[in-house]
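*Asks:* Each in structure tokens, the structures are laid out below.
What follows draws every value from the coordinates through simple rules; no lab data is involved. In this text, all values refer to a predicted model and were calculated from it rather than measured experimentally. Cβ atoms are built from the backbone, for glycine too; each structure is taken alone.
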Structure I
Amino acid sequence: MILYVGTDTYEQYRKSANLFQVRNTLEDIAGDACVVLHYKQVNLRTMAQVQPWAICHSGSGTDYKNYDVLRDSGYRRVVREFDVAQIGFCGGHQIVAKFFGSRLGPMRKLKPSEPDPSSYHPGYLKEWGVYPVRILKADPLFRGLGKLIKVQEYHYWEVKRLGPELDLLASSRDCHVQAFRHRTKPVYGTQFHPENYSDAYRDGAKVLENFFGIARSHRESSGGIAPAEQAPRRRRTPRA
């Protein structure tokens, strides 16, 4: 079983249809069942019961100052201590990075001549749509992909500075930290949304396939039993 953690407020978690659309995508690619939990439900005791072999952390649309996800000690301990492969998407990427000592913040304010692509937090620079991301460091997460991938982006916050335990893997023109990996653990973050790939832009699907391969290998090498590899079913995922 894999776990998908909703990282937004509980109110947003309860009414988000996208969480369950993404769950379907993750199940298709991982070839295993996926349980969805809110971060408030995620702690080491719950992990002992659920026993996921991989954890994915969702994006979020609420500013961190307006709720306590960055201060939740139970969730933080799972990210830092639970020994399975993990990956954060967008807001989840930022949260995982913060739990390992990184600094977060808005990208920057727009210049007077710059257009605003979205009404989401007007006046701030955003990556909003499909963007090129350059791979800076070889990693199994990007196996089979070129030096430049095209992926979905929806954010105005970013990781400003990575913590000392994290290595930079990828960047874009306006966002320096597009992907990272922990130096000694299979813990990843992507500022982009690999889970929101489309038929026209499938690089995100390959990133997810690679991540679940990493997760299986880690589970087997650490003495756990990972499910057998299953061929992913081809499907078109709705865009966020």
Structure II
Amino acid sequence: MAQSSIEWTEMTWNPTTGCNKLSAGCKFCYAEVMSRRLQAMGVEKYKDNFKLRIHESELDTPYTWKKPKVVFVNSMSDLFHKDVPVEFIERVFAVMKDNPQHVFQVLTKRADVLLRYDQQGLLQWPHNVWMGTSVEDGRVRHRIDLLRQTGARVKFLSCEPLIGPLPDMDLRGIDWVIVGGESGRKPRPMKPDWVLDIKDQCDRANVAFFFKQWGGTNKKAAGRELEGQTYDEMPETERRV
């Protein structure tokens, strides 16, 4: 558990850590870089650097939070990684259901695995679990259709790092879209036209739009204003939760 500087959440919770690269958006994975730092600091969870690990003890953590939280689940991993036993995923979902006072934001690049488990009836979808998938460019836009077919109450897209245009997305059934540019030492550029087009698509589809950052080598200096405005929209369901 850790307080988070990620603009669209409050804190992170990592029942698993570690992953492997799957698509172009993974090229400069921030979690992999962070895991090296944490390993160097002697943090036990990252002693194997970015090798996938399961942390049974973390399943008790949400029960200790005294106030309602908005929680990004597995910021340092992917819950639907092939090496995470489905039985453990079921237990994570049971913990989230058992803590309805919190909002849990789960994000995966493995939307195919997510849908397969959902169609097998292995996942429970309480109101407080938001399910998202990463869509960094047109090569992985099929993930949107896979996510849409799940029973998640709230569905969202993370277009970060946005490394290509995403015109004419089918946003039916999607509640929220996050957009952000890549940061780090060698970030790939994000064109303003790509961002504005996604915002226009969200406006037309009545989907909440959140602009996280322009990114770059100095993301703080680049800021997060789009045409002089900050966009921090969240799904309407958050207020009901």
Structure III
Amino acid sequence: MLGSFEAMLDAVGERISAGLTAERAAEAIAILGGPEYPPSIVRQTRLWNDYLPRAAELPYSEEQRCLHFLWESFDRLPICTAMPLAIPLRRMIAGKLFKKCGKNFICEEGCRFNFGHNIEVGDNVMWNRGSYLDSKGGISFGDWSAAAENVTIFTHSHHEDNHAMRSYAPVKIGAFAKLYAHSTILPGVTIGEQAIVAANAMVNKDVPANMLVGGVPAKVIRERKTEGNKREELEHYWLHDRAWQKD
């Protein structure tokens, strides 16, 4: 392990920028204080999504698999709790793995997904710890939107008469929308711009813009209390003193 977060980020970043191979992924994990895997172990690794029905339609390249392996491996290392390292490192990985990743992405530990290259993230998006994104059908987050702790998003479902039959539908989270803790979003749902999903809600249909929904299943409770503010005026800065969102 190198002697500073900056040095670690530079060293891992060089390997990500060069195109993550099994050799570079193994080096990156060792730099971060993890096990010193031989590259053959990384090369042989297959992730959860490799065994899912859409794997043939949404195959990972070697680089994408190594990026996802690094994401998961980093989250299991004690140093993943060090924010000066963790937030920029996850940004680096997302920037190469996701279909789109805008600036100032903030991601806490324990956020998991299956097909990273089927996720689109706008500018200033935040995922808090423990969120799970089933991205088989595609997930997009608009600018300045957020998922709080332990949010779950599903983009697939199983037929009741035949579990092997599945259907897929994308989920879209509008700009400046917020999904509060332990809420669940079901396949095909669009959350409108500036909408809020209350904690523990289960959303099975579209949410109109600027509305707050809650309950199981979720229903419109009221209009969001914006006091006339719109978009950037809502000040969706996720951490104290606008940390990680200053540019």
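*Asks:* Determine which structure produced the value 2.0 for distance in nm of label points 7 Å out along Cα→Cβ at positions 27 and 179, calculated from the coordinates; the candidates are I, II, III.
*Replies:* II
*Asks:* Turning to a different aspect of this structure: Taking FRET efficiency 1/(1 + (r/R0)^6) of positions 3 and 131 (r between Cβ atoms, R0 = 25 Å, to 0.05) from the coordinates of each of I, II, III, which one would give 0.35?
*Replies:* The read-out comes from structure I.
*Asks:* Now, a different point. By the measure relative contact order in percent (Cα under 8 Å, 6 or more apart), tell me the structure among I, II, III with the highest figure.
*Replies:* When relative contact order in percent (Cα under 8 Å, 6 or more apart) is computed for each of I, II, III, structure I gives the biggest number.
*Asks:* Looking at structures I, II, III, which one was Cα extents along the principal axes in Å calculated from, given that it came out as 56, 37, 36?
*Replies:* I
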